[in-house]
Structure 1
Amino acid sequence: MGIQEQRAELDRAVEGRTVCTTLADTAERHGGRPAYSDRIDGGWRTLTWADVRARALEAAAGFAALGLEPGDVVALMMPNRSEHVLADLGAVHAGGTPTTVYATLAPDQVAYVAGHCSAKYAVLDGKDQLDRWLPVLDRLPALRKVIVVDAAACPPGDRFLTWDAFAEAGRAALAADPAETDRRWRAVRPSDTVTLLYTSGTTGDPKGVLITHSMVLHEAAMVERSSVLPEHPAGVSYLPFAHIADRVLSYYLPVGLAAHVHFCPDPAQLTSVLADVRPHSFFGVPRVWEKIMAGIQAVLSAEQDPAKKAAVAAALEAGRAYVRAQEYGNTMTPEIAAAFEAADKAVLTPMRALLGLDRVRQASSAAAPLPVEVARFFAGLGLKIFDAYGMTETTGAITANLADAFKLGTVGRPFAGVELTLADDGEILVRGATCTPGYLNRPEATADLIDADGWVHTGDIGRLDPDGFLTVVDRKKELIITAGGENIAPSLIENHLKEHPLVGQALAFGDRRPYVVALITLDGEVAPVWAAARGIEPADLAALAEHPLVLEEIGRAVEDANARLARVQQVKRWRLLPAEWTAESEELTPTLKLKRRVVHGKYTDAIDALYTP
């Protein structure tokens, strides 16, 4: 079947549908099934799909009672919790446009986003979020009402309303006039905007990406058709809903699958939530997988029993061989299968169980290419991480590795119905039903994004192999061009450096310079464990960054990375910094990608010093 026939089949599958009609259908067919669970005092508070739809309609009536008109924007700043989805669904059913705002934004950034989209309403979680909004409220004249989930944090005044009071008003409005809410959600069209997502912005002001009902339902259909999940799968939601991946995987897709999503509002609690839920699917951006890997490696390196270390090493090798045999073009042998079965039963399944990943049928990664060595490490555990590729502007993934066709180190092949090609300079171009119509109020940026033939210019440089598998080389604008004219992908160097458990983040630099240098930070969780195992007295990261043993180990990490790099790519000099990079300190985006310009600006002196004889 050709691409156009595949596209036509998908079009028929979602024709006339919206998120509103999909939720109504799911509530009717699977109303008693669990939908969303919040962790409360060590237990779980669960809403069924019937509950979700009933409360979504009440929230819609509540927004209508506050004066929301079709198209009005509702800004949401909350952690992952049921109220986040209910507020979003309520806005959608009332004909409004929800936009989740990253909770790490500073007040001036909040003012930009809320002002740019002329947000009429905001739903905030509590004090931390209010602290980001209150200083700029006088710069947001369009904002009519601020709804606060934590009643104790809700300020006095007519401009503020608690979530409980909002929900009660919605219930009363729905009871008084159910026909109005019914009319509103039935009036929503597939071409209407279902959400407005502002890119986290590695450079410049964020842009508001318009995403329609049709786009998210096409994306959900593509993901569903390629998945190997059981019926009504269980999952964990911990990434921000401002991130397109978790919106698709923990919101739009579950609405159609009647899946059960467990919220983890604090990523620091992810390990315990995974152990509790034992999900059927798990999505992590590369940095999440890297941190899990670093934690496992730290534990394994502390093992003193030679026999146990040898048994684990042999089991991991059996796992790698088993996954390697399943890669596209390879062949499974009875010997490899038998060795894995024995290793899996004795060692690997218990190891995955300790992580809460023993029931996972579909592990995936996106947002940036997953380093192949990370994928190989988890293959050793018998866990295949299917790397995917996409962006907010394509409603998430448009290529993916699948159970029956994958190559580790690539981001897979295009989904059915997606057109993908490479421009003359290697830029990845995409065309399909999940591509955005453009950016809100940014016609020039939209023109740069989408050309006259409808191709979305991703800004990423890619490479297609003879089997159609895509590899993402780097961002087009982030390639290093050395003084000698060599083109170098910094992420390749950085990924090799981050394979060492001690390394938290790394930035390779060398644009218009004679050689490549690197700034490196320690992993805040692994470094203290590593130090304690070697008898180093407890110390903060700043002190560890100056310790001779730590510096010696980082030097080995650089040497190991250089051994796998071409001479022009090798790091000639480096510096270990005294603090981690985070979204709060602004070196990383909320999805843990490097903000290169920010790092370049903050550490200009450190970089220059690396070029000083």
Structure 2
Amino acid sequence: MTYLAGRGIADVTGEAAECGMLGYGMKWQVSDGIHTRLRARAFAFERQGGRALLVVCDLPLMFDSVVRAVLPRLPDGYDETNVMITATHTHCGPGGYARHALYNSTAGGFRDRTFGAIVDGIVEAATRAHEDLAPARLLLGHGELRDASVNRSRRAFDRNPAADRAFFPDAIDPQVTVLRIEREGRLVGAVSWFATHNTSLTNRNTLISGDNKGYASYHWERLVGGVDYLDEPGFVAAFPQTNAGDMSPNLWLAEGRGPTDDQWTNARLIGERQYRAATAVRCAEIDGPIDARLTHVDMGNVLVRPEFTGDGRPHRTGRPVAGASAWAGAGVDGPAFKGFREGRNPVWDALSRCLVYPLAPRLRDAQYPKAVTLPAGVANRFRPMVAERFAFQLLRIGPLYLVGIPGEVTIVAGLRLRRAVAGIVGAELENVLVAGYSNGYMHYTTTPEEYDAREYEGGSTLFGRWQLPALCQIGAGLATAMRDGAPVGRGTPEPEPPARRARHTIPPDRPHPRRAFGDVLSVGRDGRTVTARFVGAHPGNDLRRGGTYLAVERRDGDAWTRVADDGDWCTTFRWARTGDAGSTVTITWDVPEDAPAGRYRIRYLGDTPDGPFTGATDPFEIP
């Protein structure tokens, strides 16, 4: 019996100007334009009464606040149990869409417009996927990719037992898993899981971008479907994460470096390598049911049984605490705050060892040897900083099992979690994946051995040394219930904090002196790059979700045909303040090598509070 499958895509781009970006946590990384628009790619599956919905979003993180807002707006038959919403973890998206203060700090608070764009886009993509349900063949396969990731925390990785290290001889997880959707022999959708951070672009970039995984999706969709993002797509390709916690795309072990010394080229090349690996995978048709289980767990108070702790004794997780090394950042992908470093931080280590832990034995059992800096669990009593209760999910599509984890899992931690689930459900290990960044965010999960190294990932394992054993215990419970056809307790969801809104207003727009909105200020050519500057307006007047701020057009007879927009890799849209209330917009077009010779122009599509306006360059020739 065939499956029913559907796919959909929609725009989730938020505020393109004056919104702090999420991922690197740097105050200076504030959006001022668009490199590529961000998309939500949704895949609906149905068979014999079982349903599942997978949504992969070009977003920095996924939060419970978004999931809560999306679920009531989905078609009947979808709920939190069978809906998995994930993020690709680009570090170049606008922030301000969480309900917990830590993640909105760079955005100045909660941003209604960005939150609304994300929720509306996810709902739109999911609804399209549901409405697109039709008989289809599902095919699954596995391959390897060895030149798109590097272990950025090798000192921690090397503390793992030899048997675990032997599973990853190059200290990376090379597995590529591809799920293809075919109708009448035609490829209409694909999902390709691979573990690498979406951090080819550095914290110095201030343009919204899907980064390397965004390029992988964009490239495959354009090649297969000729997809026009402003119309209905012919083919949808998503590149979600797995256990990418210690996997970096910066192959030279320095931010923005590898495989070249140019961050934009690196994002494209790492994305292209993921695309090529996905298309090289041989897939075979699959069979089997669709099923799902989900439970909410208070991660700060899990009693972990001896069979999961590894030392034969029970242990309990602790309330969230950030270690000193968490503030150092992952140096390979971009250092964070001065005064902190990965590994030992002598002052903080001494304070924790001599003052904090002797007074709090339960905290010591859960968190030692972490150097305690921010006790988020205590801070939560005064202002919700981070979540403490999370949804954990197991989603089955035939032989494929996705373990939904709301955070970043290192490859060995992922291996242990996958083994815990695979052994119970009787699945091949390669068919059990950690679906990281799903349905919420709890920061990192390392193995206890990696935790002791006190690298960035260990310092960011908020609930302590026994967090991974707790996750293995939770995963085993979900797997047992699925195997036995039994329900699981829903648990108690995280209370939703009130939104502390950002104090951000858009000044009234005024054109430049003796100019009108949309006027062309200059047009220049540098090789195959065309740059046009316009009298602009603030992009926040209209986010143009599902639309574009720019169009590159070619003369076609008596009409102009659009050949690129602000969702294309070859264009950039950059906004800058001019004076108190003026704006200058700069649009660049890197002319593709295969662009047909002809007459072209660049159009700018802007908005003031009074309505839309346009501007266009004079026609120019591309030989």
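Values quoted throughout were computed directly from the atomic coordinates according to the rules given, and no laboratory measurement underlies them. All values reported here derive from a predicted model rather than from experimental measurement. Cβ atoms are built from the backbone, for glycine too; each structure is taken alone.
Here is how the numbers come out for the structure above:
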{"item": "Structure from which 2.1 was derived, distance in nm of label points 7 Å out along Cα→Cβ at positions 92 and 524, options 1, 2", "result": "2"}
{"item": "For FRET efficiency 1/(1 + (r/R0)^6) of positions 36 and 532 (r between Cβ atoms, R0 = 41 Å, to 0.05) computed as 1.00, the structure of 1, 2 it came from", "result": "2"}
{"item": "Relative contact order in percent (Cα under 8 Å, 6 or more apart) from the coordinates reads 11; which among 1, 2", "result": "1"}
{"item": "helix-only ellipticity at 222 nm (-39500 (n - 2.57) for each DSSP H run of 4 or more, over all residues; to 500) derived as -12000 - corresponding label from 1, 2", "result": "1"}
{"item": "Structures 1, 2, by distance in nm of label points 7 Å out along Cα→Cβ at positions 244 and 268: label with the highest value", "result": "1"}
{"item": "Structure from which 48 was derived, percent of Cα pairs over 24 Å apart, for residues 444-539 alone, options 1, 2", "result": "1"}
